[in-house]
Structure formats: structure tokens, C-alpha cells
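Asks: Please go over the structures that come below.
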Structure P
Amino acid sequence: MTTLNNLIDRSRQLAPGIFIAIITGLAALFLSEHYGAPAMLFALLLGIAMSFLYQDTQCRSGIEFTACHVLRIGVALLGLRIAFDDVVALGWQTALLLVCAVGSTIVFGITLAKVFQLNKRFGALTGGSVAICGASAAMAISAVLPNDKNRERDTLLTVIGVTSLSTIAMVAYPIIASYLGLDETQTSIFLGGTIHDVAQVVGAGYSVSEQTGDLATLTKLVRVAFLMPVVLCFLIVLKANKNIVADGGKAPGLPGFLVAFIILMVLNSVMNVPELVTTSATEVSRFALVVSIAAIGMKSNLGQLTKVGFKPILLMVAETAWIALIILAWLLYF
């Protein structure tokens, strides 16, 4: 009975903040459907506009819960979108290209962050987000980084940056592909291999043709499959880094959402999961990520964002240009 009472009390404590985040997420989805801009960006902006609610002790714990645990549920469910057959269908040459593009972009981001005198972890966060799947990758990578005082600010800034750049790329990259004379397959690989967010890849691909949209989406999903290996690599590096504590954080252990992601991906690869299940999981994942990014926005401090300067933005633009040039060079010359 005591356990039940504690559970009821905890639910009552969390309910106001969770409810506010859900309402904000629904508003973001409504605006996205009617105005065509990314739901993640709307959720973030609406969350920032409602950041005063985080100061309310009645909502704070629920917002904290949503920003952390609901986020991890959304990332874990991404595993049902990916299967090993996707990599096989794409071909080993394209898969190898994506491995090189993703890996080099992360290394480039960390190196350039050091040149700009920014934290290397910020370079890893932005590099991974640009290289893999935009805002979703930013939140997944952030979840395993040491919990220092700038983690939430850096995550917020990265989500804003990669979402904005992805939207610009959705419009500009099909025009660039046409100007360079890329054929349908080349255009698909270019769009799927360079645009940050899945939704923007879909928008750009199907604006060219249905076949381009299909192959671009498949290419993008293979990039999404790199999320968990990259997160695992970051965890290994953080565990091996003995200066982690001195830098103001603690190396995290293997998170449950990472294990769940891998299990779901394996299940989707070895079993014939009904389409209804995968579609439902995708929708739940999308909604969970939108709601959690709204909660992250509520926790934001705009004063901190104004102090970061132009270097982080320049870093994300450079990373975006880097992965685009890598893909284009391979398509045009190899």
C-alpha cells in the first residue's frame, strides 16, 4: 500500500509538467502540418516561449522527467525503423561512403571545435548531429555526455542550428543537384547522405520524384543506423578519459535506451514485424521526441544562448558543408 501511495504521489507531482509539455508538443505538430516547417523547431520555439513555467515548482519535476525519460523512449523506438536489409539493399559502396562521411564529419567537428577554442564535446555533439540525423542525434548524444553546466545549453543550440540548416538544405540541395547534372540515383544519395533530419530528406527527395524520394529515404535510414554505434564509441571514449571528472562531469554508464534501440533494431532485422507495429512505433517515437524537445526548450535559458557568440553557428555550417562536399566529391569523381 505504501508503494502504491508513493506511486500516486509521484504521478501527481509529475502530471502538471508532463501535461504542459504534451500540450506544447501537440501545438508544435499542428503548426508544422499547417505551415510546413519542422515540428522539432516549432516545439523548441514554443518551449522557449513557455520557459517561465519551469520556474514554477509545480511544473518543474514533470518538465525534467519529460526532457529526460520521454526523450529516451523516443530515441529507443527509432530502432524499429531500421533493419540490416536496408544496408544490404543500398550496396556496399554507398554504405562505405556513408561510413566515411559520418566518421570524417564527427572528427572534423571535434577538430574544428578545438581550433575555435570550443569544448571538444560540443564538437562531438554538433558533428554527430550533422553526420547522422539532426535533432534526434543531438538529443541521443547529449543523453550520454557528462552532465556539466553547459550540456542543456549546447543541446538547445545544436537542435536550433541543425534544424535550421536542414530546412535550408531541403530547399537548396535539389537545386544544387539539378545544377550539377546529377542523375536520379546520385541525387538520391546526395539528399539522403547530407540533409540532417529525416523529414527534410523526405521533403527534398519527393520534391524531385517518387523514386528519388524512396532511395533518399533509404539512404537516410542507413545513416540513422549509425546513431547507436557512434553513441557507443562516445561512451567508450568517455569511460577511458580519466579527466572527465576534472572537466566537471561524470562518465555515464551504458544507458537503457541504447540497449532497447539495439534490441528493437535486431528484432526488426530478424523478424517480420507487422507494418502496423513499425508505423505506430514511428509515430510514438516522433511524438515523444517533439514533446521532449519542447520540455528542453522550457528548461532553456535565453541569456546563456546570447553569450555563445558566432563560433558555434560557424562550426555547424562548416560541418554541414564538409559532409556535403564529401558526398558530392564521391558522386562526381568516383
Structure Q
Amino acid sequence: MTIAPIPATPAISVVMPVYNVRRYVAEAVQSVLAQTMADFELIIVDDGGTDDSIAICRTFDDPRIRIVAQANRGLAGARNTGILAARAPIIAFLDSDDRWLPEKLALHLVHLSANPDLGLSYCPSRFIDEQGQQLRLKQQPRLDGITPEQIFCRNPVGNGSAPVIRRSALEAVAFDHPSERGRVCFFDEGLRQSEDIEMWLRLAILGNVRFAGIAPALTEYRIASGGLSAQVVRQYQSWLAVVERLQAYAPDFATRHLPRARAYQLRYLARRAVQLGDHTMAVTLLKEMLASSRRPLVEEPVKSLVTMAAALAGRALGPERFARLASIAAGGRLAA
């Protein structure tokens, strides 16, 4: 199939940071090129990796692809570089170990076009394992009536490969880099994790951006195994760093909603621990959840009680058997 060159201003710019993901990057690129709508550009940001990920990207001969290189800045910095290079009024993000279904961009474009006051469109995500096999797990977030409190406590967007955002919304919350004169930031480059939720909160609270979702699960989010305990600790620490930033510009909001938001974050991390077979970590996190707030238990009793039961079952089953059963329950190979 011959693809005509993209116009000077495509309908959507897709920003995909790439850093040492040779195992997955071809799938990510292919999922973009397979979109049912063709009027997009794909900006691949080479974030200073050391493997042959970018060489793999260069094997795709498509005029819609542009590769922008930089020294390593992390995911937030790579996204910022991609936004600055983007030409479209609408920007989509895809992490280079995730995938999209073919209809994703077309359906989000329809959603945004039909709702001029909407700044960020997102969708549910299905989870895939390291081999790219679909798991039984699926994110099913609330899709409308989204408030800043819901973003803080429940993060309906879910992950960085789900949203499609108007450039005007991103520009409304842009800020100057604290130490690099002339560099504009959108995502906070001081964060190496949790930069997504920090951005969503800033968009909702400072930018007054409206969020809404569409029903199909059009994003495939990859769950990798290995080093779970360290991952969970780092993720919680980065979330606490987000809270510190929030307290600086919305102290009353943060104080009012922090106990509930912390409890939901701890339950989320406990569920991650259960999925990957670390019942000890899951039990510890659930105890911390109950100490922060019992709102998750009251508001979502089934999910909370199932998580508790699964974590406690690990004590009786032992770590190896529990990990195997957790993997089977998820529908894929989540843990070694």
C-alpha cells in the first residue's frame, strides 16, 4: 500500500518515547501504523538508549514517522520533546512497550470533535503480559462526570498510553524548565514515575480541563514481571512526590482528599502485588490502606474484599504456589 505524505498539519501527532525497548518497540510502531485513520504523524523520541531500539524503528519505511534524538531525560522529558516537535492540534501518547487497537485514534478524534469543550479523551485498557498475550485483567474506569477528586483518588485515565489530548489543554499548564532556560515543559521532568497522574491533576485543577472516556478498551498495557517489591516502593514514593507538588498549588484540595486518595493508591499497589504473586507486600499495603481510610472498603467492597482475600490466601499457599495461581487467575504469565 502506498501512503501519501502527511500534510503540514496532520490531524493527530502521536508521541512515542523510546528507551531500551527492543523487545517490544516493533509491536508498538506497528500498532500505530495499523490505525484505521491515516492522517497522523508518529514522533519517535530517541531518549538516549543503548540498545538497537531506534535501529528497529528505522526499519519502518513510512513518511509519517519522524525520529527526534536527545540525551536521556526520562519518560516525562521525552514526552515533552515530542510535544514540542508535534504539529497537530491533538496529541496522543503511546509508551513503546504498549499497543493500540486499530480504531483508537479514529474513535478518539470523533469523541473530541463531537465535544468541543472536552480537553482529554481516554479509554479503558486491557492488560497484556511480556509475551504480548492478553490477560483477563481489564481496566474499567468511570467515563463521564470526571472531577479532580476522582482523578486524584481513582485516576480513570489509568496509564500514559490511554489519553488523547488537545494541544491547547497542554499549553494551558505548560511551564518553564526550572534549570534549563528556554525549555518549555508539560510533564514534570523531575519525576521518573507517576508523571502521568501529576499531569492529569494539573490539567484538571489548574487548567480546568474536562476529561471524559469512550467505552471500548483500545489500549493494551503491558505488565512486566520481576523486581516487584522494589517497583512498588518506587511507585509509592513517586506518588508521594506528586502529592507534595499538589500541596504546593492546591493545599486545601490535597488536605481534604489525601486520606481517601492514599488508601486507593495503596489498594492499587496491593492488587499489583497480588497479580505478581507477592502476598507479603500485598498484606502490608492493605494494612496501610485501612489505616489511611476505609473509603475503598465502603465504596468498592467487592474489589477491596477480593484483594484482601487473595493477599491472605498467599500466607496459606506459600509464595511459589501463590505466584502460580495468581498468574493463572490473571490469564497469563505475570510472574516467573
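Asks: Comparing P, Q, where is FRET efficiency 1/(1 + (r/R0)^6) of positions 150 and 174 (r between Cβ atoms, R0 = 25 Å, to 0.05) highest?
Replies: The structure with the largest value is Q.
Asks: A further question on this structure: For the read-out helix-only ellipticity at 222 nm (-39500 (n - 2.57) for each DSSP H run of 4 or more, over all residues; to 500), a value of -14500 was computed from one structure; give its label from P, Q.
Replies: The structure behind it is Q.
Asks: Let me ask you something else. For which of the structures P, Q does the calculation of relative contact order in percent (Cα under 8 Å, 6 or more apart) return 32?
Replies: Label of the originating structure: P.
Asks: For which of the structures P, Q does the calculation of FRET efficiency 1/(1 + (r/R0)^6) of positions 294 and 310 (r between Cβ atoms, R0 = 30 Å, to 0.05) return 0.95?
Replies: Going label by label, the one that fits is Q.
Asks: While we're here: Where does the value 45, 33, 28 come from, among P, Q, when Cα extents along the principal axes in Å, for residues 94-213 alone is the thing being computed?
Replies: Structure of origin is Q.
Asks: Given a value of 19.8, 62 for Rg and Dmax of the Cα atoms in Å, calculated from one of P, Q, which structure does it belong to?
Replies: Of the structures listed, the value fits Q.
All of the numbers you see were taken from the coordinates with simple rules; none came from a lab. Fair warning: this is a prediction, and the values are worked out from it, not measured in the lab. Cβ atoms are built from the backbone, for glycine too; each structure is taken alone.
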